[in-house]
Structure I
């Protein structure tokens, strides 16, 4: 599909084609509200990455335009967020960026690379990757990011020049220089934070960061904070909306590409959760592949005009949702309102105290720590709680970028552990009831006399074959002397490979040494073909392949009844002796 064809299918065109005049008032109100909420964070977030203030404004304005053009959601709002900013900071540090100009150049290149990766992933239908970013991982990652962000505001809150990074070293360094704390700066920071938290809970519908920004600017101008040693944002450079093209030789670095991939993965994971959360409220669905195109456009627009990576924003989307925004026209109105603010009130923004920015960031970080979810994880799934805590420690102790890979590695390790340790259960009957039941779940269930029936609730392949072999042999060794058959219920085995067949062959051979027959029930078509090709069906005997575990029980009991009526020893189907 060429670019022109793709543009003709842009979601914004569909929104325009069925636009209703009655929606305009809601979209205008939502647009100005989103702009009001976005302005404080647009100014504050560049400080996380040590980038110029205007870069946050560019990222906010142009990402809204980019997503509005290609984003599939009518209500999702995008923009800078703490997680992607902190990961970006880690990537820039790992790439050796020192000066502001160098960091800005690399940030622009990374942002465009993130957008290209999003487009590529969307075209290749890699949206399913979001399913591998488990909720515990993201909860842990966000909490770790929040702790890092809070510690990083010590300098803005106190005026103490803390140079170290991590968890304990910055705290230790501050403790050693606590006497140097600038009390007026501390009072401004703590006062703003208390103001933000009180409004957050008392009046959640009011844009507290915007009010804090206005109050901070007003007090700074009236009381002349700068003359009292309280740091302020200072004069912004002359802002112009121009294209910013990155250096092409940056893309040749594997570290650069790996950093862009890490930012893209975390940004996409955070954004898709935001999209799904709000879609659920209106009973809508989210197409992750299409969202990748929207996030890609948002990042490319941001990078091309001097911004940094962005993703879906909970706060901006919540405001848009609450005001009643109907289409992405609200995003375009928000972008226009922010652009007007940048052009006409830049001088006013120079009075904003740095401690106020720090308080806004700390308040945002507090909201990212989902204590309720962590408590719920500890109650519902202790293993996942441990997994979340590992992610938190990875981010805080070894760094944000490394924490991303630790979180991903921990997710994969968790999946592989579960996959390599599948559940096996013994089946029996409940007197008076049809069917077979798991013995550990139904205490009233009884073992079928003469039979041991095992169900494997997973594929049987190379990475779990040894575990399954040991479990099956352990079950075989614990069989009663009166048991003549061991039946494997294979209904849940949707995949079988050559290693799995070897396991089944070993179990068959071990049981044969004890004159116990081994059978398989309810083989799926794929595993059945593998069993046939491996010759296992022939070695088991056609009479030991059953359409279901119930059928195996019926055949066994019928053969026992038949032998009893004939006065002979128990035998297999076909007249072959059982034992």
Structure II
């Protein structure tokens, strides 16, 4: 059975292709349109998925959309009626769009699909519920035959949080928290209030949290949230505007926390750092209570996570260390893009209730390397068309020279194999650097990524060596678990260094790998496995042979406000527009000093 899953029309639209229960291709539309978080119908992603498998749209048994528009409209309408006459302005803006497009989503999807190929979709178009799609994306590709499944995000149709239990081919949602009570929207409210973009800046808030103190956490729990012991909660909606207005928060929220929202380009004050620390502390507590409750209700020792909140790797790390579960597995595309995968899996098992499920190890996501790739000859041809100057090296020399460049504190663009699906670069479309360099974090942020200096970078570490460098000894292939740097790898701070506060802490070297050690001595870890990504593993092994260090910096191959690069041309353009020193694309090795300087183009970067 061939199933095409689609997510679209909100943010991070994507497509995924499932062939006889095996995920064979998946991609986000933004990688093709070059518009970050693009929500349009994923025509390019669908064409890629079908083309990769040598299939046509007419071969697809069912196309499955990741949510049910009528249920979503029901929630929208009931919300406006419940708060009337407040919110009339946003109601007036939203209704024409819903009446024109959203309520006719079946017709719209059929029309868009027919543009790709003039076939009759008809009864082959199905719809799954939003959180069912999230839950399915978490459980079915997981390495577990049985698991508790927790999904948390802003909102789907009605649900904002669900608890499910998966066994074999069966996945049942047991409990839910419904809109407007949402952990994701609460976190987004603080994202907005501290001056970052909702639906994209939440990870900045998480990265900012260690610079502050959680002194507002009691205020949040006293005024904004009634949190129960099982993790269920209600929000006091008098502090929020997301039900009825065009903002996340309101004047009461401003008064409670001592001032208006920060402008996106305004200075980061101590108050903003403390707000970030406070909402992160509250989020950690909510997720811990939900996870403990999930363990009690299901009796499972395995946990699967999805939904946008599951990208909060700090909370995930605390759940892992808390103890109710032996193993946790997080869908690498935990946000709405991953809904395309879950929609396809939902239909696959509901349409074939008697089919057997084969659990894959390490998981069914194949390292998340599910996107487009380019053969060596094609990479070389396309780079020549860009007037790039390069050498084509055999594998052993390519790895040796790249490792030497990294050891020499050079920043390397790494373009290899199939592109990652999800928000993280995992060693296919990556920027790499030496984690031992005390200056590398600032240099990468300001001269390569063109983003805020406080943003931390993730370490990629050989799986067999992870316990030597971090307080972790389990798989973390998708950068979705935070753990502390091992005590033996840290350096003792001087009294003056220990007294530093706020963003001043950024200047302190805290370990043998300062470029990936956050100010609280934590790191967002990616373990690299020989079977899942052999070339990246071989590069790390060569770097370790040269330096004795099994850790390097791994960040996404893009600049602020742009999606991760997809093609050789985009890799070369990004290479020339930044202070990257080396580009390795397939077996093509490019040095910046060998390029024609006139090929560098001026770039303006949008806030992300």
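What follows is calculated from the coordinates using simple rules that are stated; it is not laboratory data. Computed from a prediction, not measured in an experiment: that's the story for all the values here. Cβ atoms are built from the backbone, for glycine too; each structure is taken alone.
Among the shown structures I, II, from which was the value -10000 of helix-only ellipticity at 222 nm (-39500 (n - 2.57) for each DSSP H run of 4 or more, over all residues; to 500) calculated?
Going through each structure in turn, the value belongs to II.
Taking distance in nm of label points 7 Å out along Cα→Cβ at positions 129 and 217 for each of I, II, which is largest? Show your work: numbers first, answer last.
On the way: I: 3.9; II: 3.3.
Answer by largest value of distance in nm of label points 7 Å out along Cα→Cβ at positions 129 and 217: I.
Comparing structures I, II by distance in nm of label points 7 Å out along Cα→Cβ at positions 161 and 537, which one has the largest value? Walk me through the intermediate numbers first.
Values: I: 8.0; II: 3.8.
Answer by largest value of distance in nm of label points 7 Å out along Cα→Cβ at positions 161 and 537: I.
Could you figure out which one of I, II the value 21 for relative contact order in percent (Cα under 8 Å, 6 or more apart) was computed from? Intermediate values should be presented prior to the final figure.
Values: I: 21; II: 16.
So the calculation was done on I.
Matching task: 21.2, 73 is the computed value of Rg and Dmax of the Cα atoms in Å, for residues 105-424 alone. Pick the structure from I, II.
Structure I accounts for this read-out.
For structures I, II, calculate Cα Rg over 2.2 N^0.38 Å and state which one comes out highest. Let's see the in-between values first.
Details: I: 1.27; II: 0.94.
Max of Cα Rg over 2.2 N^0.38 Å: I.
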